[in-house]
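Just so it is clear, none of the values below were taken in a lab; they were calculated from the coordinates. As the structure is a prediction and not an experimental result, all values here were calculated from the model. Cβ atoms are built from the backbone, for glycine too; each structure is taken alone.
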Structure I
Amino acid sequence: MSEVLVLVDHVDGEVKKVTAELLTAARWLGEPSAVVVGEPGVAAKVADALTAHGTAKIYAAESPEAARLLLVPEVDVLAELVATREPSAVLVPASVDGKEIAGRLAVRLGSGLLSEVVDLGPEGVASHSLFGGAYLAEAEVTAGVSVLSVLPGSIEPVDEPSSPITEEVAIGVAGKAARITGRQPAEAGERPDLAEAPVVVSGGRGVGSAESFEVVEQLADSLGAAVGASRAAVDSGYYPAQFQVGQTGKTVSPNLYVALGISGAIQHRAGMQTSKTIVAVNKDPEAPIFEIADFGIVGDLFQVAPQLTGAVAELKS
């Protein structure tokens, strides 16, 4: 069985959900090998999370410099592993950093690149969601090792416990690499991470103002959910850009997605349409969001949302 490399997405020793999705997809193509790039000791911290999803091998590429160099260590390590292990494919998350890593790696290898993949079929045929989900296209790499960036939330992770072996991989110090001189942590608060939350409550232009977004937050807090916002709400200054859901924001795929005052433009639907259950509240009965909603309420969100919040609180009491 051919080897498939998976770049592990981790922060402070915690593995992101997208890594489990990538390992699941890698098992469809061959034998998944997790590639961990970071400071010394990080591979040991993430090992348990990786063994839960069928990892056959863990490549530990650790160095004090790994956290100080921007993207280059990941590209160098993956390129070296491709040259020495000859895998059939390399999977990376389609995050901002992941897509750049995939692009650089494909150029380095002279290989084909498939970006923002939403599904994988036999022989590495990849599916792409185009124009906000209006079309589904299939493509495959015909030159070199397949390099694929996979959209977070597009593949359902499946547990498969394993007992992987760990192999250390050296990281060269790139003299011309861009260096990280400082970090500013995002203010996430106590709510779940938007990209990984099982429940998301989002507000759109219909919320009307930044002050009125409190109604969205109250419903989210009652459900233990993350808060999201449409591009229209972000552009209007109602909510910070880091919480934007959509084609130019974050892609989410929670068990429950509640859309308050969101019309459902293609740009927004592209970032949340794979949610398991979608509930939409909008005054306009012709709003496009109702086309993909499992449950729709035509009404004023400022009347409906507080009722939902109250009903949740009553159920909890």
Structure II
Amino acid sequence: MSRDIFDTLDKAGFGSNVHEIASEGNCRVLRLEDRSGEGFMTMYRVFDGIYLMYNDFHMKHCVSEYQNADTVLCIDHCREGRIEHENSLGERYYMEAGDLRIDKRVHHAGRVELPLSHYHGITIGFMQGAAQESLRHEMPFLSVDLDMLGKKFCPENKEFLLRTNEQLNVVFSQLYHTPESMRLDFFRVKIAELLLLLSAVDTAANSEQRQYFPASQTSKIKEIHSLITSRPDKTFTVEELSEISGMPPASLRKVFKAVYGTPVYQYIKSYKMKTAAEMLISDRRVNIADIAQRLGYDNASKFSAAFRDVMGATPQNYRNRQEDI
């Protein structure tokens, strides 16, 4: 089996924190290590110069040491979680479930944040020269010029972000449930379909779909997040957080939602109830009223209603259900 694409990527360098832990045929598994957790990348060689990789990360952050390996085009799809990147202008942007990013991996090295401590998705990479030759040889019916596609989506090597696109998401949903018996052939057909759909995307109509935020603002929001999660007994108002952070309330609301995916009040409520769920199971001797008070609820009925709204069951029923498992 030709390891051309694996050798090319290895020479470019994934970095000192990435190691191969398994390899068989057209597949290899890489492990990314970080003090905040770990990530796994399962990579398949689809054709010479073309790979598909499943990304599964459970960590808060990591440092990408990846160096560009003549990538003409790279497509990332987020299935679950959130991921933060910083572009060459020092602006930060976020990918969430259903989002697509197209870039050339020119500015990929650097610190990567996972606001929700997990990220799952797919990366499809096309390498300079070899990928186009493979498409011409293996799929002569496919009239897609990868170089032109790269120029269309990534002028001046800038990333292109695409909000949820129904047709593209259908292709990726199928890639997440690939029949093992026909895996490589299935990858090839779906990659051809994906390239055709991307050829028809109107970049002008989709160019303003994602907002970018200064690093100074996102850093303040992360400080706010640390405060919220360190004080589950308190329900902060936006006005209080605004005064603490020095950010106007409207900006705080907007940037918080961009980073963590939900409005600040909703996040606080959800965090409190998930903390309550852990308390209900970790120490069954603690009564529900005490848990409610620890989370800032003087009224047990309001706590129960909030818990049911987030967790789908009353605190007592949730505890009983876990005891039966």
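Quick notes
- Structure responsible for 22.2, with mean count of other Cβ atoms within 10 Å over residues 195-202 calculated and labels I, II on offer: I
- Parent structure of the calculated result -8000, given that helix-only ellipticity at 222 nm (-39500 (n - 2.57) for each DSSP H run of 4 or more, over all residues; to 500) is the read-out and I, II the choices: I
- Among candidates I, II, the computation of Cα extents along the principal axes in Å that gave 70, 47, 37 used structure II.
- Of structures I, II, the largest value of distance in nm of label points 7 Å out along Cα→Cβ at positions 59 and 211 belongs to I.
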